[in-house]
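Chemist: Following this line, the structures themselves.
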Structure 1
Amino acid sequence: KLGKIIPVDPEGNPIPDAPTPQYPNDPTDPGKTTPDQPVPEIPGYRPEVPSVTPTDPGKDTPVKYVPIENAKYTLTERFVDEDGNEISPSVIKGTDYEEGSEYDVTGDAKVIDGYYLKETSNTTGKFGKGDMTATFTYAKLGKIIPVDPEGNPIPDAPTPQYPNDPTDPGKTTPDQPVPEIPGYRPEVPSVTPTDPGEDTPVKYIPVTPEKHVQTAKIVYVDTKTGTTIESDSVTGNVGDKIDYSTTSRITELIKKGYVLIEDGFTNAGTPVYNDNGEEQVFVVKLGHGTEPVGPNNPHEPGTPINPDDPNGPKWPAKDDYTKQYTSTVHFVDGNGNKLRDDDIQTSTWTRTLIVDKVTGEVLNPSEPWKSDIDDYATVKVPVIEGYYADRATVPGETAQQRDLETTVTYNKIGKIVPVDPNGNPIPNVPTPQYRNDPNDPTKVIVTDTPDIPGMIPETRSVTPGEPGVDTPVVYHKVETPEQKPEQPAQPEVTPVVNDPVQTPAPKAETPATELPQTGDKQGNALAAIGASIVAGMLGLIGFTKKKKDEKDF
């Protein structure tokens with residue numbers, strides 16, 4: 001074993017009651033102890049060295065202590081039970097006692113509830129070198145034990161502990177009343193214990209009570225409203241078991257939407273009629289059941305919420321939790337006449353409601369709605385032949401809890417109006433509408449001018465600036481120039497047509513004959529007249545053919 005530090009006085013004698021700590025192990029070497037071990041503190045003494053380093057771990061090391069002149073000591077009072085456990089906080093009586101000081105704290109004993117002072121230790125004496133502790137030891141107070149005539153403890157009978165004497169911690173009070181026990185009569189009304197720590201048996205004689213009728217009431221309470229739903233009253237002799245069951249009542253109320261919270265009658269175990277002269281009341285608490293109704297919990301509106309209660313509350317209307325709204329686009333002409341079927345999109349709005357199964361009340365009427373879509377889709381406006389629209393698309397709006405309507409208005413497309421050079425409309429001729437742009441309902445595209453026999457337009461096609469405004473196109477007659485053989489005549493000028501088809505004039509194959517007087521060539525004059533006529537006819541024929549080819553294309 002490891003050695004110890006032994007405190008000794010200047011003469012080398014061990015100091016009584018001084019601690020003698022064993023050397024601690026060296027954690028790194030099992031054959032050694034640690035160096036520089038502090039010596040213990042001893043009240044009234046001063047060690048000659050603050051620490052020691054054992055030379056042999058198995059031998060004790062004496063350490064000399066020198067008495068301290070005029071040392072001060074402490075007196076502590078402890079209050080403990082018979083096992084030494086503290087039952088009341090310790091008290092520091094003083095801290096300036098000196099060696100030789102006398103003390104007496106016997107009178108400091110306390111009255112501690114449930115205990116009596118059994119003995120004291122070191123409560124008087126004289127200080128030596130060191131602190132002193134006065135100990136007050138307590139034991140538990142005895143009890144009154146009710147027993148039957150044979151001396152057996154009566155089951156479940158109260159066993160009250162003796163009360164403390166408030167003026168003497170070592171005693172209990174006299175004339176303590178014995179407890180009351182239903183069905184028994186004590187032989188003595190009170191006791192005065194001779195030993196405060198020992199129990200006192202008290203004999204009780206059984207009493208047969210006179211039976212009388214008592215009433216018990218079972219009340220079924222609605223915890224939400226605080227009202228009584230219904231109640232039952234039963235009667236019987238005092239002491240008899242109350243013959244009643246709450247099962248059928250609770251079952252019927254559950255069918256009406258209630259839920260059981262607490263069955264105060266059944267929870268009472270095996271209740272009996274009491275003898276206190278007052279009506280016994282047992283409370284059965286019931287709350288309101290709830291159930292969701294919504295898109296994920298559908299129920300047929302107007303049908304009973306509780307199937308076993310056909311006359312009870314009904315499920316709410318479907319539109320309380322499911323609604324539909326539309327976004328409609330109308331397609332009309334300038335007079336509001338419908339041109340094609342409406343484009344209709346639908347949003348479905350839902351929410352889940354919580355319904356009180358007893359009353360049918362919706363408990364969350366402000367529950368927010370949620371749509372199955374965030375936004376309606378953008379509608380591409382269709383092309384309607386002969387009309388142009390006031391917009392190309394209808395942007396999709398955010399879904400709302402109301403119907404949305406948008407009207408797209410179409411107007412008639414303008415026409416090509418053939419006019420004479422004076423700007424007068426040419427009667428009984430075609431006035432074709434502009435062609436629709438197949439990719440944009442608000443626009444028209446290049447449209448060919450119509451063919452009019454005997455006339456030539458100044459332009460072969462029109463690119464309208466405004467799709468609804470007519471475009472006049474000037475037409476010129478094709479005239480055959482009058483022949484004058486005696487005098488060469490200049491052919492009439494044919495109106496210039498944009499991009500006309502050019503037909504070359506035929507060349508004369510016979511040699512020209514010169515006029516004798518003028519030197520002009522008569523054949524050339526005649527050829528010029530003929531060429532003018534032929535060129536005009538061929539030009540008209542070529543233009544007509546080109547127009548036809550373009551249409552066919």
Structure 2
Amino acid sequence: MTPRLPFAFALLLLSLAGCGSTDNLDRTPPTVEIVPPEESEIGAPLPVTVTASDQSYVTAVSLYVDGIFLERKTDTPYTFLWHSDFWGDGRKHILSATAVDSAGNIGLSSTVNVEVLRTSRPRVEVLAPLHNAVVRDQRVTLRWKPIDNAVSYTVQISDTTSMDYLIVDTQTKEPSLTVDLPDERTYRWRVLPVTVGNLLGAWSEPSLLHRTGAFTAVSGRGGFDIFRAITPAGDGGYLLAGSTHSRGTGGTLVKVNRTGTIEWSRFYAGADMAWFTSAAPAPSGGFIAAGQNSSREFPADRWFVRTDSSGNVLWNRTIVHDGAQGVNSIIRVRDGFIVCGYTETDSDRTDISLTKYDDQLELIWDRTIGGVYHDEAYRLLETSDGGLLLSGMSQKGTDRGSDRATVIRLNFLGEEKWRRDLRSPGGAAFRAAAEFRGRYYLCGTARTSTNKQDAIVAAFDSAGTHLWTKSYGGARDDDAADLAVVNGRIGICGSTASDSLGAQDAWLLVLDTEGKELAEQRYGGRYHDAATGIAPRENGFIIIGSTASYTSGSSDGFIIVTDLNGTVVPPSAP
């Protein structure tokens with residue numbers, strides 16, 4: 001049997017063994033040095049190499065910038081990627097490193113000075129929802145592209161333009177954040193990347209987020225933006241024309257697909273006051289936009305911009321007239337374009353103007369139609385037999401109520417075939433027309449003897465026989481701006497202040513071919529919203545206009561995709 005030592009005696013032997021000489025203990029710190037960067041001035045992510053050695057072995061190496069811990073490495077090579085853009089202030093910064101050996105000794109390197117160029121600090125790229133996105137659900141997930149070397153992100157959400165009142169002000173380590181937005185309104189959100197030492201990047205540009213079930217899409221950039229006209233683009237999508245004061249004064253074109261999703265948006269600078277009133281596909285491909293260009297020298301000139309299929313400018317032309325001359329509508333015909341509007345004949349009179357151009361804007365023919373006072377055409381329609389139909393206004397006198405709603409039928413040369421005028425005690429005007437099964441349907445406005453405004457719809461046969469006129473509206477002003485016919489249903493869009501959700505709502509009436517009301521919808525929020533254009537789509541309508549309820553500035557353009565009853569269709573629906 002092997003004898004056993006008493007437990008206490010064993011402890012004593014161990015203690016004596018530990019009381020020997022300490023001369024062999026490792027007290028030498030590691031040698032550590034920073035390899036100086038090849039260039040002393042940097043402005044991009046910089047590889048920083050550190051060398052470290054020890055009589056035993058190095059367990060870890062750490063890099064510091066201005067005394068702020070940056071990163072720790074335990075394996076060779078000790079190469080760190082310093083994202084110097086967080087330090088982009090044009091000043092010199094001090095790099096230093098430490099190394100720890102297996103005995104716990106710490107070695108400190110000499111310092112290296114590096115001047116960082118003054119650069120833009122890192123800014124996140126928003127991934128979703130994109131700027132001007134429309135969401136319907138209360139819970140929304142915000143996502144952005146992660147920034148290298150960012151350790152956290154500050155996220156702020158506000159419903160004010162200046163972002164001085166914050167609904168959300170929080171931090172997250174992930175490149176996403178899920179939030180609850182309880183109220184239907186427009187929000188701004190932005191993200192700030194933060195790196196080690198609480199060094200800050202730059203705030204992302206505030207992105208607009210519209211929480212509403214009313215609109216499919218909103219387009220604008222913080223000024224006064226409005227869509228004025230919509231036309232089929234020829235590829236199943238639509239082309240929207242309008243104006244903006246967000247980036248100076250000028251016209252805008254926006255291309256959307258069949259579900260209302262924006263494919264591209266373009267701005268075209270004009271003079272002191274410039275806007276597009278209409279646009280059309282070009283016979284040879286691409287598009288042409290028409291509108292008005294005004295300056296201090298010239299009160300109103302016709303303005304045309306020809307683009308390719310992506311909205312890039314092919315040519316930009318202004319046609320100067322002796323007096324003011326404007327374009328309200330443009331249509332494509334087989335061998336060019338025809339525009340309508342007005343032309344000033346003297347200081348107290350305007351006539352309806354109807355002009356045909358070829359594909360390069362060379363004049364083919366020009367017609368004027370007028371009376372004693374003011375006449376103007378608002379919309380031009382090519383009829384199924386190749387003729388033309390004008391809808392507009394004709395002033396027959398100077399008294400209140402002298403404005404007549406006017407419809408004029410012409411042949412393909414612009415020669416008048418028949419004309420009909422409808423009157424109302426306070427004045428009237430036709431704003432748009434559509435053709436369906438041999439009938440012409442027109443919409444517009446009429447004022448009563450008490451100066452209340454109603455929406456009106458009228459029907460004529462191809463010979464000009466007046467079939468019926470009906471008015472629609474409530475106790476306050478209502479307006480009809482445009483119409484479209486789908487499967488025998490007439491969609492009338494405009495605005496209403498009667499029983500509105502706010503000051504004024506965008507409005508849709510759906511009628512049968514005899515003027516019977518089938519459906520009514522209002523779209524909007526707390527402020528002024530108005531629909532200005534409508535186009536047919538499969539099993540429904542697509543509506544455009546302007547909103548002051550969901551906007552980054554005074555107003556933004558909106559897009560609504562609906563079914564045949566005017567119910568908003570989710571963007572993923574056909």
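Each reported figure results from applying straightforward, stated rules to the coordinates on display, with no laboratory input. Only a predicted model underlies this, so the values are computations on that prediction, with no experimental measurement involved. Cβ atoms are built from the backbone, for glycine too; each structure is taken alone.
Chemist: Taking 41 as the value of percent of Cα pairs over 42 Å apart derived from one of the structures shown (1, 2), identify that structure.
Modeler: For percent of Cα pairs over 42 Å apart, the value 41 is produced by structure 2.
Chemist: Consider the structures 1, 2: one of them gives -500 for helix-only ellipticity at 222 nm (-39500 (n - 2.57) for each DSSP H run of 4 or more, over all residues; to 500) as calculated from the coordinates. Say which.
Modeler: Derived from the structure labelled 2.
Chemist: Matching task: 1.6 is the computed value of distance in nm of label points 7 Å out along Cα→Cβ at positions 117 and 141. Pick the structure from 1, 2.
Modeler: 1
Chemist: Here's something else I'd like to know. Taking 3.4 as the value of distance in nm of label points 7 Å out along Cα→Cβ at positions 213 and 381 derived from one of the structures shown (1, 2), identify that structure. Don't skip to the end; give the middle numbers.
Modeler: Numbers: 1: 9.3; 2: 3.4.
Of the options listed, only 2 reproduces it.
Chemist: Please state which of the structures 1, 2 yields 0.45 when FRET efficiency 1/(1 + (r/R0)^6) of positions 357 and 429 (r between Cβ atoms, R0 = 25 Å, to 0.05) is computed from it.
Modeler: Among 1, 2, the structure yielding 0.45 for FRET efficiency 1/(1 + (r/R0)^6) of positions 357 and 429 (r between Cβ atoms, R0 = 25 Å, to 0.05) is 2.
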